[in-house]
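Enquirer: There are structures below to look over.
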Structure I
Amino acid sequence: MGVTISVPDHGAHVADDQLPTRLGGMSIDDAIYHTVHGYPGGVEALAPRMRVVAGTLTNKANPNNDGHFMRPRELVAMQLMSGDVQVLHAMASALGYTCAKAAPDQAGGNAMEAFMRLQCAESDFTRAVADPLRRMERDASAWVTGAEQRRVEYTAAALHAEVDHMVATSRAHMRPAPKAQG
């Protein structure tokens, strides 16, 4: 759902610039550890929900234990049961991706409604980007504020979701493939 344009810090900032505030990247192992131990009630509460013995979950979540590890199904179960998806974000970050929760389709399969919603989202995104640019054009010493950046990111994510919905709606309206003659 999210659209992100990444510029490495060395390309966007000079040596004495203060870097923007953002969440630091977490390793996948650390994310697993913090998800398991940060769950209300800790390992003892999460393990039964995952149908795992608490000692086994402790070993699998220990970043210093090379003998135990979580299988992909267990990682998904852990995140579903805990409601904590920092492992997903750590994996995406390690691969150079970002991820965001998908928004449900609001067009209900109606192609014209999906197209209209896409155009509205594009307009919202354009306005979110244009407003700070207009202000900076008037004042060359101005910077994009945190609130403006959050608005850009929010509208970009909404635009991306609407693009996905439009693609899915268009695909749903394709003519069925002819049946093979046998």
Structure II
Amino acid sequence: MENAFQTLNSIDVSKHTEQKGRFTYLSWSFAVSELLKVVPDATWTIHEYGPDDNKKPYMSTEAGHFVKVTVYVNDIARTQVHPVLDNKNATVLEPNAFQINTSIMRCLTKAISLHGLGLYIYAGEDLPTAELSEEQIRQLNFANEELAKVDSESASYVTEKISSGAINLANYKSTVNWINKKIKDGS
């Protein structure tokens, strides 16, 4: 019988990822849904900091603010710490409630991935059993040539990612969508 990690790790999350800038994200709602399908009694804790009468779901340091989430699956606890970032993934020195909540949900998703779901996204690895087809690579290169006409810096970045194999089935669709948006915005 497979354990929860093996089951979660075998789920293809590629249709539920989104490319934002240079990063691939897995929807927190999809991650929670898939986790609870496999392990209905899974739970999580959003850690709080400060005195009992003024607890906050984030920790403040000189380097910035951090959130921490622990996910429990079959008596196994896995914890993730995540900085509070803005929409450009820069440290937020004075976060608002939305930025804190967004960081908590990103942290929850990453803590779930420590139990297997979408872990390969964060490892930069390809899907466990599939690679881009020659046709997908051809389409990607063609789209990237069009991108170079309006944004050579982004096109160079994509070229590097194609060459290194960092663009894979998990992030192929979101990469193509990102390229098409860049082309549209640049024209």
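Each reported figure results from applying straightforward, stated rules to the coordinates on display, with no laboratory input. Quick caveat: nothing in here was measured; it's all calculated off a predicted structure. Cβ atoms are built from the backbone, for glycine too; each structure is taken alone.
Enquirer: Figure out for me which of the structures I, II the number -13500 belongs to, where helix-only ellipticity at 222 nm (-39500 (n - 2.57) for each DSSP H run of 4 or more, over all residues; to 500) was derived from the coordinates.
Expert: It traces back to II.
Enquirer: Given a value of 2.2 for distance in nm of label points 7 Å out along Cα→Cβ at positions 31 and 55, calculated from one of I, II, which structure does it belong to?
Expert: Details: I: 3.0; II: 2.2.
Only one of I, II returns 2.2 for distance in nm of label points 7 Å out along Cα→Cβ at positions 31 and 55, namely II.
Enquirer: For relative contact order in percent (Cα under 8 Å, 6 or more apart), which of I, II scores largest?
Expert: I
Enquirer: Figure out for me which of the structures I, II the number 1.03 belongs to, where Rg/Rh (Cα atoms, Kirkwood Rh) was derived from the coordinates. Each step should come with its number before you reach the end.
Expert: Working: I: 1.10; II: 1.03.
Of the structures listed, the value fits II.
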